[in-house]
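Please treat every number below as a calculation from the coordinates, not as lab data. Being a predicted model, the structure only gives us computed values, none of them experimental. Cβ atoms are built from the backbone, for glycine too; each structure is taken alone.
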Structure P
Amino acid sequence: MMIEWLCFKKQMYSFERWDRRVKAGYAADLTKALSEKKSHDDLRNISHSEYEELALNDELRRQVVTKYLVSKAHRLIIPVPDYNDDLKWEEGHRSGGKYLTSLGVKELRSDIRKERVERFQSLQAFLFWIPMLIGLIGVITGLVAILHK
């Protein structure tokens with residue numbers, strides 16, 4: 001569980017790093033094009049290329065988030081939103097993969113959170129009795145020791 005979370009965080013960091021590199025690279029290209037007094041169409045093409053690359057990165061990031069949340073839901077035995085529900089699933093135009101929409105992510109995260117809270121509360125109810133049982137064992141041991149003398 002922890003390893004999966006660390007891998008997820010590493011992937012998210014990689015996407016952020018890729019975004020920064022793409023933006024820095026295209027900023028340099030745009031500055032160079034402006035200094036060379038390139039045409040308006042050339043400037044627009046540079047901006048469009050940057051947008052396309054960032055949009056592809058965003059789709060890939062969304063697919064990784066979806067994969068992480070769906071695996072977490074399967075582990076907790078939580079139903080995943082219906083794959084054919086267009087409000088919760090979206091198909092990437094650049095990558096071709098399917099991923100959860102913002103609404104789907106929000107709903108699945110909420111369901112995961114609820115399940116974890118419920119599991120923690122049931123564990124807490126069980127753990128509530130442990131100190132009492134240990135205390136009772138101590139009392140019985142003390143009584144046996146006194147009566148045995």
Structure Q
Amino acid sequence: MKRRAWLMAMLPVASTCRAQSYDAARARGAWVLNCMGCHTADGRGIPGKVPPLCESLGHFVSLQDGREFVMRVPGASNSALSDADLANVLNWVLGTMNPQSRPASLKPYTADEVAAHRRPALTDVARVRARLVKELQANGVNAVAEHY
């Protein structure tokens with residue numbers, strides 16, 4: 001009986017550990033060195049210049065083209081991060097800065113997925129982003145601004 005009680009008590013802890021798909025310390029370090037300079041420490045971006053990632057990236061990854069979009073923006077695609085490190089950073093940003101906007105069924109990024117889709121970098125980011133925002137709006141998501 002005690003063993004069953006222990007197992008039941010540990011179940012939430014085990015599911016929480018399994019749900020986290022990133023190495024937070026490594027991701028935070030990569031964020032600071034590769035992303036924070038433009039997207040700012042809290043991921044809110046710079047109005048009129050750099051798009052926010054906080055509570056918007058989760059909406060983009062709910063779309064198949066949006067999932068690929070976030071890997072192919074030039075800052076991600078051309079970064080010095082390895083495919084595994086980029087996957088880790090994306091998962092960390094989604095896990096920490098997008099708790100309300102990320103899909104419940106979110107599949108974590110993997111190094112293999114990033115390797116297969118991050119290149120070539122997008123050359124017309126604004127056009128692709130605008131198309132994705134329209135698709136989100138058509139799906140009833142109005143939380144992502146058309147212009148940043």
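Structural remarks
- Label whose coordinates, when relative contact order in percent (Cα under 8 Å, 6 or more apart) is calculated, return 17 (choices P, Q): P
- For -17000 (helix-only ellipticity at 222 nm (-39500 (n - 2.57) for each DSSP H run of 4 or more, over all residues; to 500), calculated) the corresponding structure among P, Q: Q
- Look at distance in nm of label points 7 Å out along Cα→Cβ at positions 70 and 94 for each of P, Q: the largest one is in P.
- Here percent of Cα pairs over 18 Å apart was derived from just one of the structures P, Q, and that gives 73; the source is P.
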